[in-house]
Every structure is written in C-alpha cells, then in structure tokens.
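Below you'll find the structures, each written out as structure tokens.
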Structure P
Amino acid sequence: MAGRERGRTGRRPLKDAGMEKRESRSLFGDEAPRPPEPPAADAPLADRMRPRTIDEFVGQEHLLGADRLVRRLIEGRAPLPSLILWGGPGTGKTTLARLLALQTSARFVPISAVLSGVKDLREAIAEARTERRRGRKTILFVDEIHRFNKSQQDALLPAVEDGTVTLIGATTENPSFEVNSALLSRSRVLSLNPLSEEEVGTVLRRALADAERGLGGLHPAVSEADVLRLARIAGGDARVALTALETAATATSPDATGTRVISWELLSEALGRARFAYDKGGEDHYNLASALIKSVRNSDPNASLYWLARLIEGGADPLFIARRLCILASEDIGLADPQALTQAAAAAQVVHLIGLPEGLFPLSQATLYLARAPKSNAILRAYEAARVDAQATAREPVPLHLRNAVTPLMRAGGYGEGYRYAHDDPAASAEMRCLPESLAGKAYVDGTGSS
C-alpha cells in the first residue's frame with residue numbers, strides 16, 4: 001500500500017502514524033470519489049465487511065436519515081465541520097469517517113492515538129499545509145482520540161482553528177471528560193448509538209451470504225434463531241458479532257455436502273468473555289457500578305444481583321465492588337440497620353482473603369442483604385448539615401471546657417475548666433454544652449440517630 005501511495009502522490013507516506021495513510025480522492029476536484037483500497041483477503045471479517053457506500057451502512061438513522069445532519073454532509077449540502085464521533089465499539093465510527101471523506105475533495109489521513117504522538121501530528125499537519133497551498137483539503141481522522149493527553153490534543157488546535165485540517169475524532173469515552181474544552185468548542189459532537197438486535201442481525205446475514213468479502217465461500221449454515229441470539233448478546237457491537245461468527249465458521253468442519261453447520265455451542269465459545277467486555281477504566285464500567293448501587297438503594301434484589309453479575313463477569317475488580325457496597329451500607333442504610341455495614345465489611349474482608357471466583361458468594365450475600373435492608377440517608381443528611389455549619393464557623397474557637405489542659409500554662413488559661421466527666425456525672429449529658437456558642441441548641445440528629 002505504501003508503494004502505491006508513493007507512486008500516486010510522488011511523496012512519502014507518513015511514518016509511524018499508527019494507521020496507514022489513505023487518500024480518498026484524486027488531485028482533481030471534479031473526479032468522482034474513489035473508494036478506499038479493499039482490505040486484504042486475510043483481514044478480519046469485520047474489516048472486510050466494512051460498508052463501502054452509505055447505502056451499505058447499517059444503523060444510526062438519527063444521523064443518516066433523510067435530511068439529517070450526516071446525510072446532508074455526505075450529499076454535499078453542508079460544509080464539513082470538525083467532528084467528534086462518540087459511540088461504543090462496533091457502532092461504525094471509523095466507517096462513517098471514511099464515508100464522509102469519500103464524498104469530499106479532501107485527503108483522508110488516519111492516525112491512531114494509541115500509537116502516535118505529537119511528532120506524528122506535526123508531520124501530518126505540515127503535509128496538510130503543503131497540500132492546502134495546492135488547493136487541496138485534508139481530513140485528519142484520529143482514532144481513539146481520548147487516548148491523546150492534553151498536550152497532544154493541544155497540538156491539533158492551531159491546524160483545526162485555521163482550517164489546515166478538518167478533524168474527525170473517534171472516541172468510546174464521553175468527550176466532555178476526555179477531550180479538552182478548546183478542541184470541543186471547535187468541533188461538533190455526534191453520538192452514535194449501539195446497533196439494535198435487528199441491525200446487528202442484518203450485518204451478520206450479509207456476512208454469511210457474501211462470497212466475495214464475507215463467509216459465503218465457506219458455505220456456512222446458522223439458524224435464524226442463533227443469528228438473532230448472537231445479535232442480542234453482541235450488545236450493539238457489530239465487530240464482536242462478526243468476530244465470533246468468523247471464528248466459529250472457520251472452526252467448523254464441512255459436512256459431506258460441503259456445508260459448515262455452525263452450532264450455538266461453538267458460537268458461544270467463540271464469543272468468550274467478549275459478551276461482557278468493557279473498559280474497566282471507562283464510562284461503561286462506572287455506568288454498571290451506578291446501576292448496581294441505585295438498584296440496591298431502590299431495594300430491588302433481583303436487579304441488584306443482575307448488575308453485580310454484569311460487573312463480575314465483565315472482569316471488574318471485586319474489591320472495587322466491595323468498597324462501593326461498604327459506602328452504600330453507611331450512606332443509604334446507616335443506623336436503620338447497623339448490621340448492614342458489618343455485612344458489607346465482612347464481604348470485603350473475605351473477598352480480599354479468597355478472591356474470585358469464590359468471592360462472588362460473599363459479594364452476592366452482601367448485595368442481597370443491603371437490597372433488602374431498610375433504607376435511611378440520615379447519616380448523609382446529618383453530616384451535610386454539620387459540614388455547612390463547620391464551613392460557616394471555621395474560625396470559631398473550641399470552648400475552653402472542651403480543651404485538653406496538658407500543661408500548667410494551659411490550666412492557668414482556663415483550659416478544661418468546667419468540664420464534667422459524663423461517666424461520673426450523668427447529668428452532664430443534658431447540662432454541659434459541647435457546640436460553639438453560636439451553634440448552641442443546634443440539632444443534626446434526633447435522639448434515635450435520625451436527622
């Protein structure tokens with residue numbers, strides 16, 4: 001590919017840019033868009049089946065439907081702004097970027113943020129400036145842009161701002177947290193939804209039938225029920241579904257008629273843990289944790305156990321789960337059932353001792369106990385009220401009778417004078433004031449510990 005690029009442009013392709021540079025159109029703006037080079041025959045099925053035209057694209061109707069923004073961009077009815085494509089794996093971010101580039105007179109330069117740095121960006125931008133003087137625009141596609149640090153993202157700003165490049169960034173993480181505000185203000189964020197079960201099913205059927213790019217040449221046979229089952233378990237990720245299908249198809253021997261009858265058992269084995277896969281440092285991880293905590297708080301033991309299983313089977317750190325349960329036991333239950341914290345703390349200790357898989361039992365026990373326990377956020381509300389007063393009276397001195405008189409000078413200064421030891425003087429609990437003067441009589445909790 002690099003040789004073909006040099007022959008076509010007379011210039012060397014970018015080195016170490018992380019993704020091979022491809023140009024979507026010729027030097028002449030009036031030529032028809034040229035499709036990208038087809039993937040190699042041994043490329044993964046997901047890459048071979050990548051849509052070549054907008055008509056082959058499946059899903060994202062909110063962006064590609066009639067008169068929607070991306071449709072207007074593709075049809076040339078609106079200028080192409082810099083874009084951040086935000087969506088989960090396998091939702092079509094890279095494909096959409098390529099299709100957008102295909103419909104413009106711009107060069108398409110893809111870079112992977114995983115493998116590239118500021119040097120690669122500067123090289124790409126320098127070449128874009130050269131092409132701009134020749135009257136040619138450049139689309140710079142940065143895959144996994146959230147992996148660029150602040151300085152790397154800042155390196156893009158001047159070129160994006162002055163129009164040297166049109167940036168299309170792809171990310172699986174929330175751009176509000178992972179893309180700096182200066183870059184966001186110069187880009188349009190487009191959210192890509194997970195594919196529906198029907199849409200993933202469409203992608204799978206195409207792959208099974210396509211003899212040129214797909215698996216049709218292997219003569220696979222998969223029941224419609226298993227296609228739909230695989231589509232559902234893929235969770236909106238077409239790449240996961242296609243990878244599992246390809247693995248199962250190549251692992252299945254043909255029968256006497258040459259047909260490869262693919263069983264669900266083999267498809268399930270090919271899926272492996274991919275059905276639960278998520279980035280343990282990413283947004284989905286915290287979304288699952290949030291679902292667990294909110295289900296327990298809502299006293300729904302069934303939902304609580306389900307979200308716990310999603311976290312465990314997805315590979316979450318069991319101690320992370322245990323810590324969250326300990327917090328909930330005090331924050332959302334507290335003195336309504338003091339045993340809740342004991343249960344959560346015991347589960348955390350046992351999980352630390354034995355780990356997984358056996359640790360799922362104490363985690364499940366604690367989760368169900370907390371879900372069924374009476375709920376009270378009295379501790380949270382009481383502390384918040386005390387915190388507000390503490391901040392407002394931060395300069396208020398500690399009353400002298402509560403101070404510890406450890407030296408003669410302190411005793412001479414009145415430290416500890418008037419203090420009453422409650423064990424010897426039970427009336428002190430009602431008669432001795434312990435709050436600062438300005439907060440005398442203030443109550444954060446009642447006699448039962450409720451706020």
Structure Q
Amino acid sequence: MDFDTLYCRAEKFADTLGIEDEKTVLLGLSGGADSVFLLNFFMRYKEAKKLNLICVHVNHHIRQSEAQRDADFCRSLCEKLGVRFILKDCDVPAMCRKKVSEDAARAARYDAFLQAADECFADYIATAHNSDDVVETVLFKLLRGASLRSLGGIPKKRLQKTKTGREIYFIRPILELHKEDIRRCLDSMKCEYVFDSTNNDNDYSRNYLRNTVLPSLKKINSSFGEHITDAARTFEIDEEYIDSDAKKVFGEHYDGSRFPKDVLNACNEAISSRILMKMCAEISDITPSRKNICDALLLAKTSNKAELCFAENIKFVVTSENVSFCRRGENDRGTAKLDKTVFCGDFLPLDDHGAAFYLSKDGGGFEKYKNVYKKYAKAVIDFDKINGELYIKTPRGNEKYRYGNMTHTVKKTMSDKKIDTAKRTYLPALYDDEGIVWLPFCSMRDDVKVTEKTDSQNICNIYYFEK
C-alpha cells in the first residue's frame with residue numbers, strides 16, 4: 001500500500017472532522033508505526049490547511065532504556081522534519097507503586113497531552129488510533145459489559161476541557177486505516193519507527209486480546225474486523241439518534257430533581273432507560289446496572305410510593321406523580337465541620353456509616369479508637385497549609401484534586417486504589433476552602449504534605465475510622 005493511496009483515504013476522513021484552517025494541532029507521537037504515519041500525514045495535510053503542527057511525546061518510564069530510546073527517536077524525527085517537539089515525563093511506575101496498569105498509563109498520557117496543549121495553545125490533539133484499535137475497544141468493552149454507546153467504539157472527535165478551562169478537540173484522522181496497511185506503507189517508504197516491547201506482554205488484558213483472541217477469531221472469519229467496525233459505526237449512529245430523543249424529553253420535563261412519572265411510563269423503554277441514567281448521573285458517578293434500570297422502570301409502572309436502592313446511599317424514589325434519585329449519605333450527614341484551631345484530640349463521628357474522623361497532634365488517643373473500629377486510614381498534614389476551614393463531605397466522582405504532581409478525578413483515584421464499588425458512593429473526604437485535602441485509603445493533596453520546612457507545631461495526624 002503506497003503512501004499516496006493511504007493519504008487520500010485519511011484526508012477524506014480528516015475532512016469530516018471539521019478541522020479549521022490556521023489552527024494549532026498537537027500530535028501525540030509515541031514513535032510507533034501509527035503515530036509516525038500520522039506525523040507524515042500531517043506534514044502534507046497541514047500545508048493545505050495552513051496548520052501549525054507540534055508533536056508531544058510522553059515518557060512513561062515503564063520500559064527504562066527503551067523509553068529513553070523512544071524519546072530520543074521522536075525528538076530526532078521532529079528535528080529532521082522541522083516540527084516543534086515537546087517532551088513530557090510521567091513516572092507511571094512511581095504513581096502506581098505496585099504493578100503498572102494500562103489505565104494508569106493512559107490517564108497519565110492524556111493528562112500530559114492536555115497540559116502540553118495548554119502550554120502551546122493547541123486547538124486540536126491528534127492521536128493515531130486506527131480501525132484495529134476500534135475492533136479491540138469494542139470487544140474489550142463487550143467483555144466487560146457495555147451499553148449501545150460504549151459499543152460505538154472510539155469517537156472520531158471528542159470535545160474536552162483543559163486544566164485552564166479551554167475547550168479542545170481530540171481528533172483521530174486515521175481511524176479508518178488498518179494497522180497492517182500503515183506498517184506496509186512505512187516499510188515501503190523505508191520510514192523508521194520503534195516497537196514497544198510491552199505490546200508482547202500478555203499480562204496486560206488488551207495485549208492478550210490483541211495477540212491471542214483476535215488471531216483466533218480471524219481463523220473463524222478473516223473479515224471479522226471489518227464486520228466489527230461496521231457494526232460499531234451502526235451502533236454509534238443508532239445511539240446518537242436515540243439519545244437525542246432522550247435528551248429532548250429529559251430537557252422538557254426534568255426540573256432538576258424530579259421527573260413526571262406519567263411521562264416516563266409513556267416513553268419507549270429505550271428512551272425511559274436513558275432518562276433514568278441521566279437522572280442518576282446528576283447526583284452520582286455510579287453507573288446503574290441494566291437490572292437496576294429495569295427494576296426501577298417496573299417500580300414506576302406498578303407503585304405510587306416506593307424506594308429502590310441502587311447503591312449503598314443512592315435511592316430511586318417513586319411517588320404518585322414523580323420519580324427521583326437522592327443520595328442518602330449526603331442527605332443524612334450533610335457537611336460536617338472541624339475546628340482548625342483546636343485540632344488536638346478532635347473526634348468527629350459520622351453516624352450514617354459508623355465512621356469517624358480523629359485529629360491529633362501527636363497521635364495520642366489513637367489506640368482507644370483503633371480497638372473500637374475495624375479499619376482505619378491515616379494522613380499526616382501540615383495544618384499551616386490548610387486554606388480556610390476544614391470540612392467533611394462525600395465527594396462527587398468528577399471532582400478533581402492534585403497529588404503525585406498530577407490532577408486526578410475522585411472516580412479514577414478510587415478505581416486505581418481498588419476501593420469497593422459500594423463504598424465509593426459514600427466514602428467521605430476532608431476538604432478545605434480550596435477543595436479536597438485527603439481522600440481516606442487514597443491520597444492527600446500535594447500542597448498540604450509535611451516537608452522538611454514544616455514547623456513541628458503544625459504537624460497533625462488525621463485518622464479515618466470505619467466499622
């Protein structure tokens with residue numbers, strides 16, 4: 001497959017992404033075949049669109065000498081082509097502490113992309129996903145359990161906000177090209193690229209799917225990849241149509257907390273189930289199961305007064321006229337306040353889950369509470385760095401705070417720390433006026449940590465106990 005043929009195919013698809021002339025594109029360059037081809041594509045495409053092209057490479061520090069080799073290769077390639085190069089270092093093994101996960105590496109990479117995009121004021125971030133990635137993603141999500149939206153594969157364009165609040169688009173111009181065609185094209189051009197040795201490590205789930213499962217499926221039907229990508233596109237189109245109808249009905253009738261029961265019951269289940277999903281998303285990051293939704297819809301049709309627990313502190317409530325969701329833990333506990341000025345021996349029980357916070361300057365009194373509660377977590381903070389008052393409340397999953405020199409969402413943090421799914425809906429966090437200070441069993445905010453410059457009088461031990 002020659003470059004001109006592949007370029008024309010990619011150009012036709014890229015033109016559907018709405019890339020505006022004279023804008024800045026930040027290209028994620030790993031050094032692998034796909035990203036090297038994408039760079040070659042943009043070297044021609046940018047001339048027609050008058051684009052400012054910049055490349056960013058993320059060194060994850062996972063493969064030691066190989067990682068440095070990749071960074072050097074990408075820098076050299078950009079220098080050769082006259083393209084500005086940005087290098088971002090993300091020590092993923094240090095962040096994970098234990099075994100490096102695919103999700104952690106991806107989160108670090110995308111966080112670095114967004115940071116670089118702010119630095120160079122990029123309008124688009126281009127990644128080198130191809131049709132083989134779509135097949136892997138669809139099958140991977142199907143194995144994990146997926147909705148119609150998830151089965152749509154990888155979106156060709158996605159809007160996201162950077163850390164500074166700027167809106168930026170992720171774009172995938174070569175999403176319709178096959179990996180094998182890309183490699184053959186580069187080889188025919190005698191164009192160098194690097195190979196990531198971890199792609200052969202089948203301990204990673206996606207690698208096992210790619211290296212073992214997909215070749216077996218090809219033996220059954222050699223064209224199954226094309227069938228999967230066609231199906232994914234069909235799913236995407238159907239989802240867009242159904243969800244647009246659901247959004248319209250939701251916007252017309254949802255008052256911010258309640259939805260009319262008669263309107264819900266009159267809807268087709270494809271619409272009514274999405275309405276309940278949207279209502280739940282308003283108060284929680286927990287995604288209800290298919291069984292949860294079916295049970296709720298049945299309850300709405302058969303009862304005038306009932307409650308259904310979706311998770312430990314999320315209730316679906318049915319009345320004679322409306323349906324609604326509420327968070328029991330948040331309503332019962334409200335926002336608890338700690339005295340910042342008198343923190344020695346300050347003990348605050350949280351009645352709803354048999355939990356408590358205990359603050360102590362020297363850890364005194366810890367033993368008597370340890371004997372009462374089954375589990376505990378501890379944080380040591382510099383109280384002088386607390387901004388304003390201290391509070392305790394249940395965080396939302398999309399809330400963010402900074403630790404390990406990176407910004408993380410509560411949802412991702414709890415997932416990485418393997419916090420029990422039910423506990424994620426009620427686990428309280430310690431806040432100050434700036435935001436989350438400490439999430440028990442997870443991490444504390446970077447700027448409140450004790451350092452060698454911390455006055456010993458400002459050191460405070462904070463314990464979280466639960467039964």
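Just so it is clear, none of the values below were taken in a lab; they were calculated from the coordinates. Because the structure is a prediction, the values reported are computed rather than measured. Cβ atoms are built from the backbone, for glycine too; each structure is taken alone.
Of the structures P, Q, report the one carrying the highest value of distance in nm of label points 7 Å out along Cα→Cβ at positions 73 and 249. Evaluating distance in nm of label points 7 Å out along Cα→Cβ at positions 73 and 249 on every structure, the highest lands on Q. Looking at percent of Cα pairs over 31 Å apart over structures P, Q, structure P comes out largest. Structures P, Q were shown, and mean count of other Cβ atoms within 10 Å over residues 201-208 at 13.2 was computed from Q. If you line up P, Q by mean projected area of the Cα convex hull in nm², for residues 169-264 alone, the top spot, with the largest value, goes to Q. With respect to FRET efficiency 1/(1 + (r/R0)^6) of positions 121 and 441 (r between Cβ atoms, R0 = 35 Å, to 0.05), the largest value across structures P, Q is given by Q.
With mean count of other Cβ atoms within 10 Å over residues 385-392 coming out at 17.1, pick the structure among P, Q it was computed from.
Q
FRET efficiency 1/(1 + (r/R0)^6) of positions 193 and 241 (r between Cβ atoms, R0 = 25 Å, to 0.05) computed as 0.05: which structure among P, Q? Going through each structure in turn, the value belongs to Q.
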